[in-house]
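Below you'll find a set of structures to go through.
Throughout, read-outs are computed from the coordinates displayed, never taken from laboratory work. Here the structure is a predicted model, which is why all the values come from computation and not from measurement. Cβ atoms are built from the backbone, for glycine too; each structure is taken alone.
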Structure 1
Amino acid sequence: MMRALRKTGHRTGRFFGEALAWRSPEARPYSGVAWGLIAGAVWFAIGLAEDPGWASQAIAGSYLVLLLAAVCAIDGRFGIIPDSMVLALAAGGALQLLLWGPADLWWRGFEAVLVFAAASLFRAGYRWLRGHDGLGFGDVKFIAAGTLWIGAEGIPGLLLIAVLSALVSLLIMRSQGHELHGKQVISFGPHLAVGLWWVWVLGPQPI
């Protein structure tokens with residue numbers, strides 16, 4: 001367990017170091033994601049000064065941003081969001097809700113099931129229409145787990161930020177000489193992660 005955590009921590013630190021410093025061609029497309037997580041962390045830290053319950057929020061925020069950073073590193077490098085990270089995301093969201101009250105947990109759990117069903121249908125429909133996947137199953141599970149943190153009302157904002165972030169990555173790839181096409185495959189998990197982080201920090205915003 002500790003060995004796996006150290007390995008993940010090393011991979012995460014290396015990935016973000018390369019992305020922030022614009023060193024590795026593999027990590028460069030996620031430079032915007034890396035800086036986005038850091039900018040959100042700074043915004044979050046500033047807001048804590050005005051929050052009387054800052055201690056519990058600081059713990060929840062630290063847990064979430066570190067987990068999301070690991071998701072970015074693993075999915076960005078290997079193209080997969082491990083189930084263990086999805087479970088950790090869901091468990092953290094559920095624990096946070098338990099502190100608010102069981103009623104909140106039950107309702108968010110119901111929303112997470114609905115979001116999972118909707119995302120699964122979208123994935124299946126996209127594959128039927130286009131002949132290839134537009135969203136990985138790991139992404140579907142990630143969005144559902146993230147619903148426990150931000151509620152169904154936060155999902156549109158999450159997706160909007162994720163799409164804009166993905167466009168930035170595609171522009172960076174284009175600047176590096178990649179030939180982009182309609183079936184271009186990129187890891188969407190890092191972009192979902194930065195979207196989830198900013199929506200949690202700011203709260204659901206009207207779209």
Structure 2
Amino acid sequence: MLRLTIIGSLAILSAAQAWAAPLTVRVVDAKGRPVKDAVVSLKAGQNALPSAAGNYTVSQKNMEFRPFVSIVPVGAKVSFSNLDPTRHHVYSFSAAKRFELKLFAKDQARSVTFDKPGVVALGCNIHDSMSAFVYVADSKWTAKTGADGTVRFASAPDAAGRLSVWHPYLRAKANVVERQLAASQRNVSFAVQLRSPPMVSHGY
């Protein structure tokens with residue numbers, strides 16, 4: 001009986017280890033420089049939807065949307081807060097979410113629920129230079145690269161799947177490149193082609 005219990009415990013442990021394995025993805029440009037604000041998403045095994053619980057905010061400060069790229073789960077409610085002394089407006093014509101928040105003043109906020117996956121481009125009708133993006137994710141393994149161009153999923157499925165990389169300036173259809181991921185791959189690099197950003201800089 002003890003032997004069967006030990007075997008059963010080892011089987012459960014092995015299954016858990018097979019399910020959770022760290023995965024590191026690095027995104028660089030054509031010159032090998034790290035790319036920040038690239039959204040990396042993994043779908044593998046039985047895809048897990050992210051929880052919509054949590055507080056999500058996009059601020060308008062110093063005539064910019066902050067952050068420039070946000071990741072939220074499907075179903076998330078996002079608060080748009082105005083921290084500038086001037087009035088702002090928020091709109092999007094994106095297929096994933098079309099909406100308009102009419103003028104609101106400093107220290108006021110408006111909310112939008114993002115109920116479909118996809119990329120939502122934001123603008124301000126009053127200040128044309130203001131732009132940002134909300135990436136509405138339908139996989140819990142979705143993250144944004146930092147200044148080092150890297151994301152790390154600490155407990156990604158140890159299974160074959162598909163990796164995608166999205167960036168607002170990526171030279172590809174819908175600004176996305178995809179790659180099949182083998183179960184044994186735990187380190188992946190993407191070299192992408194980027195378009196030049198608009199004249200208004202967001203740190204690129």
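Match the computed value 1.2 of distance in nm of label points 7 Å out along Cα→Cβ at positions 104 and 120 to one of the structures 1, 2, and report its label. Display every interim value, and only then the final one.
Working: 1: 2.8; 2: 1.2.
Of the options listed, only 2 reproduces it.
Taking relative contact order in percent (Cα under 8 Å, 6 or more apart) from the coordinates of each of 1, 2, which one would give 27? Each step should come with its number before you reach the end.
Numbers: 1: 27; 2: 30.
This value belongs to structure 1.
Upon calculation of distance in nm of label points 7 Å out along Cα→Cβ at positions 112 and 136 from the atomic coordinates, which of the structures 1, 2 produces 2.0? The value was obtained from structure 1. Structures 1, 2 were compared on FRET efficiency 1/(1 + (r/R0)^6) of positions 48 and 152 (r between Cβ atoms, R0 = 30 Å, to 0.05), and the highest value belongs to 2. Out of 1, 2, choose the structure whose coordinates give helix-only ellipticity at 222 nm (-39500 (n - 2.57) for each DSSP H run of 4 or more, over all residues; to 500) equal to -26500 when calculated. Answer by label: 1. Looking at distance in nm of label points 7 Å out along Cα→Cβ at positions 88 and 144 over structures 1, 2, structure 1 comes out largest. Percent of Cα pairs over 28 Å apart was computed and gave 36; which structure, 1, 2, did it come from? The structure behind it is 2.
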